[in-house]
Structure 1
Amino acid sequence: MPPSPSELAYVPFVSVENMMGLVHQIGIEKVLCDLADAIEADFKRWELFDKTPRVASHSAVGVIELMPTSDGEMYGFKYVNGHPKNTKEGLQTVTAFGLLADVDTGYPKLLSEMTVLTALRTAASSAMAARHLAPKGARIMAMIGNGAQSEFQCLAFKAICGIDTVRLYDIDRSATVRCSANLKRHGLTIVSCTSGQEAMEGAEIITTCTADKQNATILTDNMVGIGVHINAIGGDCPGKTELHRDILLRSEIFVEYPPQTRIEGEIQQLADDHPVTELWEVISGKAKGRTDAKQITLFDSVGFAIEDFSALRYVLSAIKGTPWFSNLDMVADPDDPRDLFGMFERANQ
C-alpha cells in the first residue's frame, strides 16, 4: 500500500465551479469592492514588487502570455491567452489560470482558475482607477463592446463608483441584447443603443472593451466631449487599439506600467516619450489625478501582473474555512528530502 500524501503535498485548488460558488456566497458586488481595495493596497506598495512586461507569444490568431511578479514574500504568475477568433468557434476569447508560491520555500500556496477571476479583477481595476480619475458624481457610463467583460465592468462601476445608468452598444446586436438581459436584475438602468455615438450621449464615463486584434477606431475624436473619463481596456497587445490618436493628444493619460503599456496600449500610437502618469503614483499621493472638471482623463489599461497577484492573494484569504476549494497532491514530499527515488519506489509496493 503506497503511503498517503503528507499535508505538505497538498495545494488548494479553486476550480471554475468553486470560484463561482465563492463569489455567489460573498456577493459579486462585495467581491468587486474587495478586489478594488486589495489592488489599491498593493498599488500603494508598488515599489516593493518585481515588475516586468508580460512574456508574450504571438501568433497569427492570438497571443499566449505569462504575467509574473513578486513582493518578496509571495510569488505569483498568471497564464492567459487572447484569441478573438475563438467566439466564432464557440470558445472563450480569454482563458487563464494562476499560481501563488511562498518565496522562502518556493512551495506553491494556491492554484486557481483565472478566467472568471480575470474578468472580476479587470472590472475592479477599472473602477478603482475611475475612483481617482472620473468626474465627481458621475452616474452614466457608456459601455462600448458588450462581450464577456461587459457585465462585470458595469457592476464594478455601480458598486465602486456609484454608476446607476449604462448605455450599451456593440456591433453585434445579440451581444447587447444578452448584456442587457443579464444586467436587468442588478439595479441598473439599461439603455440599448444602435451606435457608438448614441451610447455616448450624456455619458460621463466611457468604457471601451472590444476584442478585434487590429488598429480599430472605436471612438473618433468628435465623439468625445470635455470632462469625461475614458476607461480603455480593449487594447492589450501590439497592433490592437480602440481610440483615435487625436483623443490621446487631448487627454491626461494614466497607465499601469509604462514599459508594457507603450507596447500594448493605446499609447503605442504615440511617441515613446509622450508624457503619461503611472496610476500607482496617483494612489500614493505622489502625482495628481483629475485636476479640472473639463479635463479628459484616460486610463489606458492593459492589465498588469500586480493586479492578478492581488486577486490571487484575495482568493487565498477568502477560501479559508469555506468548501470552495479542493486539495491537489502537487508537491512531492518524501520522508527524507534527499530520497525522492525511495518515495517513488515505495509507491509501487
Structure 2
Amino acid sequence: MTEIAVTVQQTARPHGFPTTGDFAFVESAIPEPAAGTALVRNLYWSVDPYHREMMDDVPGGFTLRTPLEGRTLGRVVASRTPELPEGEIVFHRQGWRTHSVVRPEETRRLPHFDKVPPTAYLSVLGGTGLTAYVGLTRIARLREGDDVFVSAAAGGVGTATGRFARLMGAARLVGSAGSAAKVDHLTREVGYDAAFDYHDGLPSALLAETAPDGIDVYVDNVGGEQLAAAVGALREFGRIVRIGTISRYNTPDAPPPHFGHADVVEKSLRMEGFLVSNYRHLQDELYEFAVPHLQSGRLALDETVVDGFEHIVDAFVGMLHGRNTGKTIVRDRA
C-alpha cells in the first residue's frame, strides 16, 4: 500500500471539451475505517461518458473540489465490519481515488466465475453491459430477426450492444463510428455486418447505403443527426432506445436535429429512454445471460485498458475525443 491516498477532483466547469486543467490530483493521508466500514484499495476504475454530463452545473452533477465518484473495483485491506472481510474484491462507486472507505450497503461483492477476468465486471458484466442488456431486452424488446442500427458502436455500450444483439438472434447489425479504423474493427472483430464513419457524409445517406432495406431497432448513444436519420430508416413499429447524447455533451449550443415527426405517427414508432440505475435488479439476470458466453468464448471483451491511476484524467479526455475502442478502464500498476 502506498503511504498516501490520492483523489481526483474537478476544479473548473468546462466549456466544450474538458481538458486536464479542469482536474486536480489531491494527496492526503490514507483514511482509517470507522466501525462498520472498510478501507478499500482500488484496483480498476471505470471511465464513462456520463461523467461529462456531471461536470456541468446541473442537478446531481459533480461538486467542485471534492472527490469524484465512479464505478470501481478494489480489494478490502482493512475492515471493521464482518460483512467486508479483508482480501475480498468488491464493486463500489467511490472511484477516481486510490483508497475508499465504504459501508457494506455501498458495495457489491463480486461472484467468482471461472475464466472471467476482473475487468469484465466493469465492462460487459458491469454498468456498460447492463445498459446494453436493458436497452435490448426491456426497451427495444428485441425479437429474433430484427435489423439493428447502433450509433457510437465502437464504444463500450456500442460494442456490448452489438455482441449481445447477435447472441440474441438479431439479423443485420449496422453501426456508426468516428474513424475508418473503428469501422474496420466493428466489421472484423465485433460482428457488425456493416458500419460507416459518420464524418464521411450526411448520416441519412450513409445509413441508407448501409441499411438500404431499413431497420427495426435503433440504439441511440449520440442523438443529433444520427437520430434524425434513424427515424427516417425505421420500419413500421420500429423502436428507438435512447441511451445517451454524446453529440451534444461538448457542444451544448448545437441546434437540435430536425426529423420527420409525422414518421413517428405514421410508422407507429416508439422512442424510450432510460437510466440504468433503475434496472440494477437485473444484475443477476445479466450474469445468467453473459457469463456462459464469456466462458465459452462466444462473447469477447472490447476494452481499452490504461495502466496507472495517474493517467485516469488523460483516459477520460481521450475517450471523449474517441481515442478508445470498447470500454475504457484504468488499471492499478501494482
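State the single structure among 1, 2 that was used to calculate helix-only ellipticity at 222 nm (-39500 (n - 2.57) for each DSSP H run of 4 or more, over all residues; to 500), giving -6500.
Of the options listed, only 2 reproduces it.
For distance in nm of label points 7 Å out along Cα→Cβ at positions 26 and 282, the calculated result is 2.4, so let me know which of 1, 2 that is.
1
Hey, relative contact order in percent (Cα under 8 Å, 6 or more apart) derived from one of 1, 2 reads 17; which structure?
2
I have 1.60 for Cα Rg over 2.2 N^0.38 Å, for residues 66-105 alone, calculated from one of the structures 1, 2. Which structure is it?
The read-out comes from structure 1.
Among the shown structures 1, 2, from which was the value 42, 34, 31 of Cα extents along the principal axes in Å, for residues 10-113 alone calculated?
1
FYI, it's all coordinate maths here, none of it is from the lab. Bear in mind that the values here come from a model prediction, so they are computed numbers and not experimental data. Cβ atoms are built from the backbone, for glycine too; each structure is taken alone.
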